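Dropping the structures in below, format is structure tokens.
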Structure I
Amino acid sequence: MGGIFGVASKSSCVWDLFFGVDYHSHLGTRRGGMAVYGEHGFNRAIHNIENSPFRTKFERDVEELEGNLGIGCISDFEPQPLLIQSHLGSFAITTVGKINNVDALVAKAYEGGCTHFQEMSTGNINPTELTAALISSKDSLLEGIRYVQELIDGSMTLLIMTSKGIYAARDRMGRTPLVIGQKEDGYCASFESFAYINLGYTDYKELGPGEIVFITPEGVETLSPARNEMKICSFLWVYYGYPTSCYEGVNVEQMRYNCGKMLAKRDHVTPDIVAGVPDSGIAHAIGYANESGIPFARPFIKYTPTWPRSFMPTNQSKRNLIARMKLIPVESLIHDKKLLLIDDSIVRGTQLRETTEFLYQSGAKEVHIRPACPPLFYGCKYLNFSRSNSELDLITRRIIKTREGDNADSRLEAYVNPDSTEYDELLNEIGKQLKFTTLRYHRLDDMIASIGIEPCKLCTYCWNGKE
């Protein structure tokens, strides 16, 4: 995924920028970066954060960077922010999103006069650099931002910092959030709404889909108004979002309580305790326990001193190993107990199967699994949500492929319907393969109701394939 943060201040912005970016560390694990503008022009620092937190990597940079304008990011893929020089002048840019039509856009950039791009170590073109090149092909930054909003297949939310101020633009369909905060000597722009509260900012406005504003220490000017149509990612509430964040006025923690409550209302099992897989599953489990009256407990604890972050390495075998290392069982809460366990989702199923196995090894009598969202049937087209290279990495699609063979794609709709025989048979097979006592997913209609905003404003593509 990734997160972005920017500050325009009448005084030094560096410490606000540092802490604001750090508060996005739950959204990515590979790189962090900050860029500032001050008396001596643009300056930037980028570090690899795979083996240590953002804060420890940038402590020295904070002492050396100077400026009253700044943007930064936590990135799960490409290095950024980038410093760009073009016919539009010098600027820094950072983005969050996903570009599906990279090849077509690279060709368009070449046609427009761009001669080369810097290749990343993966052999790919940095999507932030590609975005900057397309923006620079127009006569103004504003025109360029509007241009890429229309061109990009996927999503693109961005911050552009010039010597005068910061352009903040939410992606065209509002799939990711962007919020403006204010305090006496300036303004900030943030992916996560909670990231600026402890810095003394209060809520100023949440940008709407496609909205573009220009931020200076003196004020916020709307350059392009919000569009009516929105498709914000529902998974922000289920998993990605930090509990203290709000999107479209809906708090993440409250949504998860609602989710657990609705799961409990449809359930009929009688476990001894309800538990959540740390971290995102815990709030869902509290909601379930509150509604059902079944005690909430923590039969395993996440080891935070050395594994404090929620994301994992891109290598699947390392992910599986770290998943085991992070969770320590509490045998007295497991032995001879019937457990109901809530996780945010099931993707491949590998980690949850191993979690279930160590619960049995620790003496559990039963392990009932209740994912906090519906079965995942489609890889996300709009955000860098999954590292899967194929939809067959999804346990649902593998089982359907085995059952239906060459007809799997044409039969998907039947499996997506939670009232169908095929859906029930799919859940039985998943439960059998992953060794669950019972399995019941959150229904899509209940999940949407748990969020509580108009269904037409939510993206549910990964569950039902509807754009």
Structure II
Amino acid sequence: MGGFFGITSRQDSMLDVFFGVDYHSHLGTRRAGMAAWDRELGLQRKIHNICNAPFRTKFEHIFEEMRGDSVIGCISDSDPQPLLIRSSLGTYAICMTGVINNSEDLIRQYLSFSGGHFDSMTGGRINQTELLSALINQKSNFAEGILFAQNSIVGTASILILTEQGHIIAARDKVGRLPVSIGRREDGYAVAFESFAYHKLGFEDVKELGPGEIVELTPDEMKVLAPAGEKKRICSFLWSYYGYPTSTYEGVNVEEMRYRNGAILAENDQMEKPDVPIDYVGGVPDSGTPHAIGYANRSGKPFARAFIKYTPTWSRSFMPASQIDRDKIAKMKQIPVSELIRGKNLLFVDDSIVRGTQLRETVEFLYENGAQSVHMRSACPPIMYACKYLNFSRSNSDLELIARRVILELEGEEGFKYIDEYADGSTERGKKLREVICEQMHFASLEFQTLEGVIRAIGLDPCELCTYCWNGKE
């Protein structure tokens, strides 16, 4: 994933952007960067690896190294950015969120006519932000270049550019899978993935960019360079998983959606599994917790935190690059409240079940601490397709997904013809999928939220939502 933040102002913005970028730390764990424009120094840039330390500690000395009235920054879960680019459009800093799936085709096409080159990383891979800039630079201005790039890319790219004049250009991806919001304060404008980041700095909402919309920001004005398109496919996982609880996208708050989602899960259980004995309802922290609160409130079962994540030193279990290290840290972080586990029938709500590796260890940990039974509910439908637009699931292929693996075990590749049936818990195939996952993961019972339930909890028109990871529909 990843996120970006920027301010163009009539006063130094380094400190504000430092805080604004830090408020995007939940969106990525690999690299972070900042770029600034100053009337005397021009453009400056700094990038740090944040795999083993949070953004704040890596950038705490940035004020001694850079200054600027217009500043952008990003948290990246992929390539180093922002980059400084010198081209026919001038010198500028650029960062992006998203993924370019047809990068090899675009690279070959560009090299075939340009006579140019790219800075190659290990294995010959190209920084996707550099490729994006190469596409933009083929046109005579930024607006035309961004539109050309958006139409050339298979995938997703929301873009933030800082020009050598100190202007900020912000573009939302072509179909609006990711949010881009604009805020206004008396001294200038802010742009962010997460609007709460600029709210904390005294900015008020001006607008949420529409799909493919491009704006240019100066301290005094916001100019629309390209209007919003009509087709919107905002990612449903913004609300279910990786959006911050205080965030609001398309007018829908994340925390409230999760309460509604959990309540719908409870309603489904009251109809389908009314006799399941439950002593406590809990969330698989942290993003599963509000779904669990919604479930507990609707079901009347008491909410309890049967285990607590120890986060002062490891705020996210997926920070290390190695899966073995991630699993080890996830296990070390789980501190049991034995009095709430021993002899109890527990129901947990997780935001999603992707590969299931860490969840299996969590369930084993609960049984080791004396749980009588552990029931699991997923706040999302079974994930059947690895995301090709945002790579949120960190899965490289469909077969890394536990639902896909179980289908393969049951029917081989022939089973993939019946994915819709496996997703539906009321069908024989759907019941078998849940039964096998229960056996493998040691759940006493398992159920997934329905696609209709997720859409109902979000409350937007289904045609405006991307649900590809669940039903494969683009």
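Structures I, II were shown, and distance in nm of label points 7 Å out along Cα→Cβ at positions 55 and 407 at 5.7 was computed from I.
Suppose FRET efficiency 1/(1 + (r/R0)^6) of positions 95 and 287 (r between Cβ atoms, R0 = 41 Å, to 0.05) works out to 0.95; of I, II, which structure was it derived from? Please list the in-between numbers first.
Values: I: 0.75; II: 0.95.
Clearly, the read-out refers to II.
State the single structure among I, II that was used to calculate distance in nm of label points 7 Å out along Cα→Cβ at positions 151 and 439, giving 5.4. Write down the numbers at each step before the final one.
On the way: I: 4.3; II: 5.4.
The read-out comes from structure II.
Coordinate-derived values only; no laboratory data. These numbers were taken from a predicted model, which means no experiment stands behind them. Cβ atoms are built from the backbone, for glycine too; each structure is taken alone.
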